[in-house]
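Multiple structures are listed underneath, in structure tokens.
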Structure 1
Amino acid sequence: MRAVPKPPAAAAPTVAPAAPLRANLAEQVYAQLKAEMDDFQLVPGDRFSEAELGQRLGVSRTPVREALFRLRNEGYLDVELKSGWYVKPIDFGKLEQLYDLRVLLELASVQRLCAHTGTPAEALDTLKALWLVPAAERLADPREVGLLDEQFHATLVRAAGNAEIARVHWDVTERIRIIRHLDFTRADRVEATYNEHAKILRAVIQRKPDQAQLLLKTHVEQSKAEVRKITLATLHEARERAARAQRRHGT
């Protein structure tokens, strides 16, 4: 019997890597620009073109454009036909509304935490190790303390156990980050943050909801007050301070 020839093996499917790669690059450009705005390297009024940005970051125009339009949709940037992209002015009214929302979310979370019975959650033990420390062991770098401040409040909210509240709270945190960073350009705010966090944490651990909520609200309102003091000159001064700090550290 004559052998029946086997059909040719099907070629392995090929997957074009272009789309995933472009999406990854767009995400990187997006994250880079957000970080530059948070660190005052880009401030309201700064202008740039897609070509300039692509050249500076070493990526093609397509992922740059995707990142820019995402930031425009989120309210950070805008574009004009003749003059290109620019960082939008700060919307102070919206920032105050976001702070109001933040207060509501954090007060509700602290109420839930204080209602829990039993020993403090592991998350609270982590916060104790960071914030209930002798003055000699406290961090002095405003940037580090600012990042830990974000995590302090986010951890309290997450520890309360409502994932949706935690998600909304983190979205608010990202949208007010620039104001919080301005708050930590002053040395006195670093010391005050340690003292205020310690009081809030002790009240939560001792299951004193009224005291914890009052301390927390006062603490956040102090940060919110900085919103009313911001001018374009303030942001440019913050940019100069950040640039000097980078030069001192050789970055």
Structure 2
Amino acid sequence: MARSFDDLVAEAGSVSVSGWDFSWLEGRATEQRPPWGYQRLLGERLARVESAVDIQTGGGEVLAGVPVLPPRTVATESWPPNLAKAAALLEPRGATVVADSDEPPLPFQDNVFDLVSSRHPVTVWWDEIARVLRPDGSYLSQQVGPASVFELVEYFLGPQPPRARRRRHPDEARKGAERAGLEVTDLRFAELRTEFFDVGAVIYFLRKVIWMVPGFTVQAYLPRLAELHEQLRDGPFVATTTRYLIEARKPRG
């Protein structure tokens, strides 16, 4: 039997959204994965270095999923619930979890890391990444691309201007890296299919990914959510997720 709107709203509005684990959405939403396999690439890079920092690590889930961590591994995070989750996952493996405001400067000295990594960072401070990398060190990151899941964003906020659709473009990431003195060695882009099967999945997603619809609350968008609930009787809400992979190297000397 199909669940009622009130039931779905109550459940999705009360479940915890801490950490960066989306397993609650299993069976309720799907997202096609990028072809390059970020966690696998990260594991390969980490196995070859002596020191690394994972910036904006969330709950540490991605970093904790790699087979081998370097002798000196650090992760930064700003949100207290995520800090606790990251510490529980990473500290038993010898990593250090550091509270950071996600504003420059990073709390590290110059030229200290062989690898800087970050999956889906909210902001990227290229000068700081270049500063903390050792010469010949690398930055590896998978990032949210332009106009990602904008079908859902525009369902709630209406049509977005071209400038908003251009934000987080991989071309801008290349420019930012190069301005900081880094050499971009890999840049890949993918458009991926995302489906939401019930309104609870949408609520959970927007509560967790808070920058998609800023200030989102169930109460503020209750009529629009009720309309979406009715639409979903005819099939999933389909959106396009965009991702890009960027790898950059700090030159010697």
Among 1, 2, structure where helix-only ellipticity at 222 nm (-39500 (n - 2.57) for each DSSP H run of 4 or more, over all residues; to 500) as derived comes to -22000: 1
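Could you figure out which one of 1, 2 the value 4.3 for distance in nm of label points 7 Å out along Cα→Cβ at positions 99 and 195 was computed from? Before the final figure, lay out each step's value.
Working: 1: 2.0; 2: 4.3.
Only structure 2 yields this read-out.
Quick check: 0.05 is what I get for FRET efficiency 1/(1 + (r/R0)^6) of positions 83 and 139 (r between Cβ atoms, R0 = 25 Å, to 0.05), calculated from one of 1, 2. Which structure matches?
Details: 1: 0.05; 2: 0.65.
Source structure: 1.
Consider the structures 1, 2: one of them gives 1.07 for Cα Rg over 2.2 N^0.38 Å as calculated from the coordinates. Say which.
On the way: 1: 1.33; 2: 1.07.
Corresponding structure: 2.
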Source structure (of 1, 2) for distance in nm of label points 7 Å out along Cα→Cβ at positions 43 and 235, computed value 3.6: 2
Comparison of 1, 2 - label where distance in nm of label points 7 Å out along Cα→Cβ at positions 131 and 203 is highest: 2
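One of 1, 2 was used to compute FRET efficiency 1/(1 + (r/R0)^6) of positions 75 and 123 (r between Cβ atoms, R0 = 30 Å, to 0.05), and the result was 0.45. Which label is that? Mind showing how you got there, number by number?
On the way: 1: 0.45; 2: 0.95.
Computing FRET efficiency 1/(1 + (r/R0)^6) of positions 75 and 123 (r between Cβ atoms, R0 = 30 Å, to 0.05) on every structure in 1, 2 gives 0.45 only for 1.
Read-outs: derived from the displayed coordinates by stated rules, not from any lab. All figures in this text were calculated on a predicted structure; none of them were measured in a lab. Cβ atoms are built from the backbone, for glycine too; each structure is taken alone.
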